[in-house]
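Alright, structures below, take your time with them.
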Structure I
Amino acid sequence: MVIWMGTEELAASFDMEGAFNDIAIKLMPSANEDEVIRQLDLLTEPYGSLGAYGRDQQVSSRFVDEEIKQLRGMALISSMIFLGVAAFLLNVVLTRLINTQREQIASLKAFGYSRREVAVHYLWFALIIVASGLLMGLWFGHWLGGALTRMYTEFYKFPVIVYELSPSIIVTAILVSGVAGSLAVIYAVWRAASLQPAEAMRPEPPATFRRTLVERFGLGRWLAASTRMMLRQLERRPLKSMLSVFGIAMAVGILVMGNFGKDAVDHLIDFQMDFTQRQDVTVSFVEPRQERALREVAKLPSVLYQEGFRSVPCRMRSGHRSYLLGLTGMPARPQLTRMVKADAAVMDPPISDGVIVSKKLGEILNVQPGDTVEVEVLEGRRPHFTTRIEAFIEDYIGLAAYMNIGAVNRLMREGATVSGAHLQIDSNQADSLYRKLREVPLVAAVSIQKAAIESFQETFGENMLRMRLFNVLFACVIAFGVVYNNARIAISERSRELATLRVIGFRRSELSAMLVGEMTLLTLFAIPLGWGIGKGFALLIVASAHTEFFRLPAVINRSTYAFATVVVLIATAVSCLVILRRVNQLDMIEALKCKE
């Protein structure tokens, strides 16, 4: 909580008229920030300044900047994935639709229509689809942008923030969607325009006939005729089967990606808040205190266990790279705040003067375990020293550097000193502890783990889950659309074949079993492939959300794979009902009219 007061009244309350402890400077547009900071440090160092820094190093500004950067990256990656999947599906649908209209194309050309006119016809057809999706996308994007802006305004308490949909964004969306749609249909349109009338008048030539793998292994005699026909259809048209499998797999991948956010947030909370930072309350002192202060903390109501720490602000350097952060000294065997490697192994602080840092910090400083870094402490006597990187730890929120608390005390040339304590408390008596801490003047801040989790869920968690809702909704629509249209077009392509089979004596149930079996096999082949595609999509999202303040774990629960599988299976079942309905509508008269 921040309380604002007038400068004169506050100075008078502390008998500090004419004094200040902080200064904010606005630079001219042409100013050299690094040089200004250097001059300020020289000017204020005799007065105990800890060093000037630019706006990009302010915690509040960096937090908002990193949040916006992360949101931009996730939105860009998600949009490109959805757009790529939509372009692929549009290409597949239009290509197969043109195959069902070969005779109409031939008739148009026979009556004198040119290739250009045929191409323009199908381009307009695709353009209507793209334009419809673009209009709905612009409306929905405008609504979603306003909703996210209101959410950030409420959380960060911005006094004024106005959402505007700039014309450049609209133009970019139109161009990108138009290019994606054009690339998706150009091949299909070229095929339609290139068909010769004489060739298009007859049905598409069948695939090369040969024995299938099942027949080569001698298993064909054990299968019904409709089953053998189904297997031949899949094997003799491998490209068509592969495209169908890939289209369904993309739908599965979209569903996995859409539901992945919840898994990542749940794992992050479990790992960061329960496994590594297991304290209930963190108490920070106004200034470093002797270690005996921990005994006083242990006497507070509801405290079951306490663990002291020594934290100092520092600038860590490696060559020309540097980073401002807090260096934390931990006891030899910490129980509440634990350091965990990538393989989930728990480490203790090094016995020597070495340091353990976040893996992301190692990337920023371009160092590896075994390398040395320079540390400039910005507190007390401000010692400078060189230390060795002992190991990297895996963490997802912020950047950290840990040493043995004894080493920090020795480097600071002080006795056994602590900056605060992590506490494990009895939740039934928590209120009495908080009341007591408010009465202790030496306590500067109290951080409650439960409140931190709730705050995190309110910010990134809520944003991620809201995006998950939209992703899952879109993914479900895509999944049903892919499988349903695949079934409808398959029936349209094979209507003549199905009618012929009806004439020569096949029952409706046999035709239905053949088509449903094809759809089921394609779906079963597509599901494992879709899991892998979804994992790849999730890794792209993780890479886009990898910032200094926040890293998203690449964790996908089995429930997410199961959810994607169930949705696609339901879509397949609905599509099979469509197949059964269309097959039942075939009659003998219609079959006799079919050309052989």
Structure II
Amino acid sequence: MSSSLQSRYSLAVGVLAFMAFALTAVFSRSVFEHLPHLEDEVAYLYQAKIFARGYIVAPEPPNRRAYWEPFVVDDTVQNTRFGKYTPGWPLVLSLGVAWGEAWIINAFLAAITVALIYRLGSALFNRDVGLIAAVLTTFSPMLILLNATLMGHTLAICLATGFIYAYWRIERDTRPLRWGLLAGALLGLLVIARPLSAVAVALPFIAWSGIRGVILLVQSVTMRTPAPLMRFLRPLIALGIVTLLLALITPIFNYAATGNPRENLYQRVWSYDIIGFGPCCGISGHTLEKGFRHARYDLSLTAADTFGWQTGGFGPDVIKYLLVAGIYFPNRGYSLFLIPIGLLIGVGVWQRRSGKQRWSRAALLRLGCAVLWLVGAAAIWGLPQQTPPAVQQIPGAGWLWVIVAIAWCLLPIVGFISLRQHTARTTWLLWCVIMCVFVLQFTYWIGSARYSTRYYAEAFPAAALLTAVVLAWIMRFVGRRVMYVVLLAVTAYSFWMYTAPRVQLLYRYNEIEQSFLDEITARRDGRPLLVIIRGKDTGDNRVRWRALGELMAVTSPFLDSDIVGAWDYMAEGLHDKLIAQFPGRQVIEMNAIGNNAWFADDAPPTP
């Protein structure tokens, strides 16, 4: 490839990275107004504020219930307050909080992810695969939505992409140790950000490393020299050590918060909020059948949201599904259609020989094995539908299916032991990442749809690359210019007709809006504010978190921010105690019922 063409690719990726940053900036401001709209975001932001001040936890405040926030935990023994989530994402988000612009962290991560996707695709296949994957990443409805929020999935996607690339460099670089250290750092951060996703992303590479290690061990014994085995193990040992050291941050955080390093803080909020199967997991227990049902529902939306490839428009049925309720996404999505084809192309026909791609006997054999594997995978997928309910209730039945499904995903790696099959093996590893993320999600008792199917988000890099493999392969027949024109046309159409309205639909979602804070600050006389919202904590008209959500976003965990919001839940003497707790502040009185709050001197809103 000529230097001028290479520079064009580099320029295109730079433009895409900038657009990813810009899209995040635009939608985070115009749609989400830089405010948390989900309980998860409230807790993430709360913990990030604590970290930004240089503390691990905040002290439990006086009249603590008046400052309740969803998914924020009070430990009355340690007298501490903290978010329930693992500390990885709040640690990174705290950099933005310290800067005064929390949203900018996801914007930077979005741009970095685009560049990493391009670099990984170029290294594994060619520059066209990398560039196509970068385009898909930049304009993905799922990613644009998540990037614009204060959720941690953008960080997880970036870390997963970086880990896969660093691991690939371990095998191909002349200095593998430094890449092992980098891969360990990225995986360790992913562990403390999203542990289950980290397991799913790492499993295929653990399996491959174990298989290759056994082969080299046998060779070392046979040849009576440990040198090849030690060269192989040295960067992997470094990877494991760094990963484990970073993973220790979570138990250290748990110990500082509760005194118990092994505690699952999720259960401080909901005792049933754990992975697994049985009556212990989920509101009414979790079964494999429920996991299968959630997967079918979520995949119907994933097929549209991954790349925005869908038909059906953006009518009232779509709006109702996204905002109110729904089982299957009403439109037909096509974003996942090319992924299995990408697997077949990658393991079967993407053979570089003298700069050309060609068929070979080995390629045909791998292609046939891949087809047989897909048939077996379909059979395993059908088991949850065919298994009688009585069998599904047997203890361990769900975990047995998960283990069998993951083992089937990883089994073909054995066939790629030959060090010469880099492309075919890496293609299968990418496929395994998708499958492991998907299968392990069966162990969690609930699905996701409101902020897209975010529980599958960490599989996105592999999905984008395998899809790009198909489009780059078709490019051989239609030409580079035609393919890019069609891709950009489809992307522009999808963005205008689906992505933009899909994200815009979440404007003022959960009744969180900046105008609420603007009305409060318009009444200030120059002093710091204490905003007291009065409302019941029981009955049908009890106050929900949404009535105070904007105030939660601006109130410091240490209660020393310019604006402090407090909930007067009508306990005897509480109102006077709140005012006495903040001498010198201007007090603004408000009332609340359910999700609505209004100034005490105004008429209540009409239902």
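Any read-out appearing in this document is the output of simple, stated calculations on the displayed coordinates, not a laboratory observation. Please read all numbers here as calculations on a predicted model, not as lab measurements. Cβ atoms are built from the backbone, for glycine too; each structure is taken alone.
Some observations on this one:
- FRET efficiency 1/(1 + (r/R0)^6) of positions 31 and 71 (r between Cβ atoms, R0 = 30 Å, to 0.05) - structure with the largest value, from I, II: II
- Calculated for structures I, II, FRET efficiency 1/(1 + (r/R0)^6) of positions 47 and 543 (r between Cβ atoms, R0 = 41 Å, to 0.05) is largest in II.
- Structures I, II were shown, and Cα extents along the principal axes in Å at 103, 58, 46 was computed from I.
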